[in-house]
Structure P
Amino acid sequence: MRRMWKLCLLVAIGAWAMRVGSGQISASSNGATGADGAPVVQAAAASETEFSMALTGDSIITRKLSAYTEPPFLKMVDVLRGSDVAFTNLEMLFHDYEPYPMNVSGGVYMRADPALAKELVWAGIDLVTSANNHVGDYGVLGMQLTVKHTREAGLVYAGVGNSLAEAREAKFLETPRGRVALIGVASTFPDSSRAGRTRGDHPARPGLNPLRFTTTYIVTRAQLEATRAMLKEMGLNAPAQGDSLNVLGNRFIVGDKPDVRTEPLKEDLDEITAVVKSASRVADYTIVTSHTHEGDRNRSLPAQFLVTFGRAVIDAGADVFVAHGPHVLRGIEIYKGKPILYSLGNFIFQNETLLRLPSENYEPFGLGPNAHMADFNDRRYNFGKEGFPSDRNIWESVVAVPRFKGKTLDELVLYPLTLGFGDAVPKRGRPMLADLTLARKIVDDLDRLSKPFGTTVTFENGVGKVKPSKSVTSR
């Protein structure tokens, strides 16, 4: 057997050599030869490899996707499937009501049929994060069942775990063109959803990967003294003098003019960037994502701590930082040649067609046991005149597709989406490619929001484009 194997090997080598000599095979050796004078065949350089990602925002999915056939919808699906990897924030829990709702939630209690995890796979999604303000709506069991159903559907998830260490860790996806790492965090969450450590004497607390931050309020001397006097009058302890004051967990310091400053908590920043540094050395591409509602003076501007965090994870080795959470688009920054997407808004927004809600959602609106989902929507949104249904920006977003050549960002393409502003409840919330008029409006909005970061977004043939060479960090 060994002799036969050796003979076959010699025949194969001889045939290969003849094909190289005849020009049938390009050895890609640049003239290099081995010690025996034979050409050295080299693998294609990493810098020649092309790799694309389809990145989306929040997915609140309650209905099937595969039932629909509109061309703008299917073309959007093609964008996801045509990329090497596709990501969304899974702002939904998958279970069959085995767990009970907690007394505190991330807002409306999120839950959908576990079969819908496969609908995301059908649409081309590969990666999800569950680190968001809804992961604890149905307690630890709700989170664990969601992880179970997403894994069984074939999705790679990140951002939650049965301990803080597990929630922090990167998860990996193998693709034909490279290994991808995903690290998910959240800055917006009920504190009960935060994963914890163990010293060995208690089980660790399951939950999400937290990115906490500190807030400092800058006030004038007169404002600080007025606050100090008010506290004294109310019988609350306050230092008699000094340039700072802590009030009910809030820190006020004297400055030239009123301002609000936020910074990521150093403990969380150090631990998360350590994970990024490790992941980036064992993966070809690393994505870091954060669920962040907090803004800087208004919802369209990213909070200062998020800007600091986004740049820090790029410094640590991430290739992309993508945020979501405020349900609207925010600006784009190209930092050291890497894309920072401060919010991609909504991708799937079907929160009006949840099947059940617990009493905690009905009671604040004075709705009794005979009220159901449609009654809740009418009361919450004043029959569509207030809140999400009345806000056009909630229903406009993009699929962001960074395209790399090797590790270098070649371009960032933005596919404008409509989620059906003004459509009836059964239809709206499902993403489709926007028509040219709306597409231009969305791209113009992104260009305006990105200008403070030195980024120009151009409109070309129905999509937005960012050229890294034309973007500079200016904030």
Structure Q
Amino acid sequence: MANAANTLEQMGLSRKVIIINAIMIFGGFIGILNQTLLTPALPSIMKEMQVDASTAQWLTTGYMLVNGIMVPVTAFLIDKFTTRRLFFAAMGIFSLGTLTAAISGDFSIVLLARVLQAAGAGIMMPMGQVLMLLTVPKQYRGTGMGMIGIVMGAAPCIGPVAAGVVIDAFNWHMLFFGLTPLALLTIVIAWFYLDNFGSPKDVQLDITSVVLSTLGFGGLLYGFSVIGSSGFSVVVLASLLIGAIALALFIHRQLHMKEPLLKMELLKNHTFTVSVLLVMLVNAAILVGGILMPIYVQTIRGFSATMSSLIMLPSALVSALMSPISGRLFDKHGARKLAVPGLFIIITASFMLTRLTETTPLFYVGLVYCFRMLGLSLINMPLNTWGLNSLDNSVMSHGTAIGNTFRNVAGSLGTAILVTTMSLTIAFAPNPSSNIAQISGINNAYLGGTLMMVAALVLTVLFVKE
């Protein structure tokens, strides 16, 4: 966080702007860290609370759903409320959920606590992105968004490693006890240093749009997220159908409203639309790695969850280190000169992961994964910033909400497609229970992700212009 503040200072920003963005970056870091923090703790929670895996996974799936549902509403919240009021509300809800989870011994209460955490975190990250874009001069936006990229790249990978260490030394309750003072400290610092930025607008909340948004994005996120484990069950198909219908109705309503919840007409902007599509495609191919790699390391190779996390940790550090660098490069050279080589790197690394065997050195696997994240750091934030730069500041909150929402849906959809590819490969293998069949499934899933990246490269060459 100190490095982020120093970088912001080098951009000639005022002390007020630096403090606002530093607080937002740290708040976003806590929120994203919390997404993956609980994954290693699920076995301990299942044992203590006597619940099965399908029930326990709602602590992570539910968090993802609520977090994703909140993002479309953030555009309205940012327009409606002052910076301080919205920040304290979001961080207060998150802190309440964190403390509740820490002291609770009942599964339903812990699940409710995770919902509160997700609601607060779902506001924090988009709010931080909007303030960064509005407070940083346009010629430095790449560098500013690179600071956000540190959080988005490092926090999800740091979470499981830190959680594994804490659980081994103490218990899963300490995860939340440790997070609570960090959240409260952020509130205290913000109370003294956070100023309001901009002026609230007199906008009205359309309840029908909120309901359609919740059903649409929530249905799609849930359906795509559980296809890999549940298959195309009646519940999954119903969720996807309801989500698709509700989303279509939501988009139609937004295009015909005077004050829409989400300004979907922004997608008529060619540059912004290309940016959204490319970021969606990249996330559809990339996020599944967080599922495939632990399966390969733990289930097939027989190593511990901690070892699996440690293999992925260097890639998080690479992402964190490269995000501000790629931001500065974007400010100097634009998106195309970063995205094209970045996609070449990620295609090469992803293809190398399609050749995994039972004896592939783990050092090699971790190194290739680092190159994969290196490529991602040259793509994600630069393309996102390139698209948002084409929008007027008055609609920046809506542009950010649209990008984040569709990125979440694409990540879930891509994960579902690639996990299903793995499952079908295993199912049609001569000996589905063998390690060879499972490795073939993982290799084919990475091959599918590689082909998605090839498509992204073609679109980038054709449509990303400076």
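Looking at structures P, Q, which one was Cα extents along the principal axes in Å, for residues 150-373 alone calculated from, given that it came out as 60, 48, 46? Among P, Q, the structure yielding 60, 48, 46 for Cα extents along the principal axes in Å, for residues 150-373 alone is Q.
From P, Q, which structure was Cα extents along the principal axes in Å = 63, 54, 45 calculated on? The correct label is Q. Among candidates P, Q, the computation of distance in nm of label points 7 Å out along Cα→Cβ at positions 398 and 414 that gave 2.7 used structure Q.
Where does the value 14 come from, among P, Q, when relative contact order in percent (Cα under 8 Å, 6 or more apart) is the thing being computed?
The structure behind it is P.
Can you say which of P, Q returns -8500 when helix-only ellipticity at 222 nm (-39500 (n - 2.57) for each DSSP H run of 4 or more, over all residues; to 500) is computed? Of the options listed, only P reproduces it.
Every read-out reported here was derived from the displayed coordinates using simple, explicitly stated rules and does not represent laboratory data. Just so we're clear, the structure is a prediction, and the values are computed from it rather than from any experiment. Cβ atoms are built from the backbone, for glycine too; each structure is taken alone.
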